[in-house]
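Scrolling down, you'll hit the structures one after another.
Every read-out reported here was derived from the displayed coordinates using simple, explicitly stated rules and does not represent laboratory data. None of the values given here were measured: they were computed from a predicted structure. Cβ atoms are built from the backbone, for glycine too; each structure is taken alone.
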Structure P
Amino acid sequence: MREPEPRQSPSSIELLLDPAADAAVRAEWDALAARGLSSLAGHTSASNRPHITLVARVGLPTVDPDALASIPSFPITLGAPLLFGTGERRVLARSIVPTSELIGLRETILAAVRPGDDAPHTAPGEWMPHVALARRLRVADLAVALDLVEGDIHGRAHSVRHWDPATALVSPLAELRPA
């Protein structure tokens, strides 16, 4: 009997936030952790940064930085909280208000990589832009967690990176030019 092949984690192309918005999200991570709740603050890897996943799939090629060279920075608004998943534990995230600039950047990324088997949360027609706050939040803790997520966070798109979990490498692709 053949053993099943190990499941590979998808690599991703991610949009990073400007330093002030990054710090605001990290403050929410810290507030959740200070209350003993699930939080991404506990994930201390250098690759763990607040980000918006633009595309994720197994075997995702990196993007030629030249394809991103002319993209300007643009405003990003982190809005109302979202919950993903089912069962007793959920992902708590902040919604991202979609803008023509964000959608255009995603379309540029999708055009730069060959079509493939996207992870469900980034598949065309299913993509829900968000920034994760907690990965395994207990539903019973939701009311306390929501009290710690305050009003909108306003920032700017800062840079784009490629994350490959198979090699644990983060590769910068582009710093978005000032508008």
Structure Q
Amino acid sequence: MLPEPGQVLHFSEDPTITCFVPHVAATARQPEAYVWAVDRTCAPSYWFPRDCPRAMAWAAPATSAADRDRVLGPGGGDRVHAIEYDWIDRFLTVRLFAYRLPSSLFTPVGEPTPHAVVATEPVRPLGPPEPVGDLLRLHRDAGIQLRVFDNLWRFWDAVTTSTLEFSGIRLRNAHPRPETASPRL
């Protein structure tokens, strides 16, 4: 589920939204009210239940061969997503929807690489929400490895100390960090 040219996406478990109104999220790091969405590059990071903690990593031009082998491994592909076992049932059964929004109303946010796009005015979807469908198949079809761990922190530590690009979403919902976690995979 990716946006078409001229579109961005907002993923939600709520199929009844008719207008997105700017708001300050409870976890926001900025005081401005926004409508949040993602472009084609960032969309795969949202192929999850909303509150599911996930750690993601992908190869970039500066990624070393050693880090590629160590983190991405021999499974193929340039991207890996990881969740915890306690979220797998929800991942497999969630009813997730994508809203298509006009990209002209949004500006990128995040430095040095944008991680989302935001609008400061209310935004109406271009049409009804579309069911995203089978998230496991979506990952497979996109060539994204999906890994499942008891605890995300060891993987997260390995990713964040590598030369890979990475993102972590809803990590506050992950199991607590083990006291003996090490960045080795």
For FRET efficiency 1/(1 + (r/R0)^6) of positions 22 and 70 (r between Cβ atoms, R0 = 41 Å, to 0.05), which structure out of P, Q has the highest calculated value?
P
Which entry (P, Q) yields the derived value 14, 38, 32, 14, 2 for P(r) over Cα pairs in 10 Å bins from 0, in percent, for residues 54-149 alone
P
From P, Q, which structure was distance in nm of label points 7 Å out along Cα→Cβ at positions 78 and 94 = 0.3 calculated on?
P
Source structure (of P, Q) for mean projected area of the Cα convex hull in nm², computed value 10.9:
Q
Origin of the value 3.8, where distance in nm of label points 7 Å out along Cα→Cβ at positions 14 and 62 was derived from one of P, Q
Q
Work out which structure the value -3000 belongs to, where helix-only ellipticity at 222 nm (-39500 (n - 2.57) for each DSSP H run of 4 or more, over all residues; to 500) was derived from one of P, Q.
Q
Which of P, Q leads on relative contact order in percent (Cα under 8 Å, 6 or more apart), largest value
P
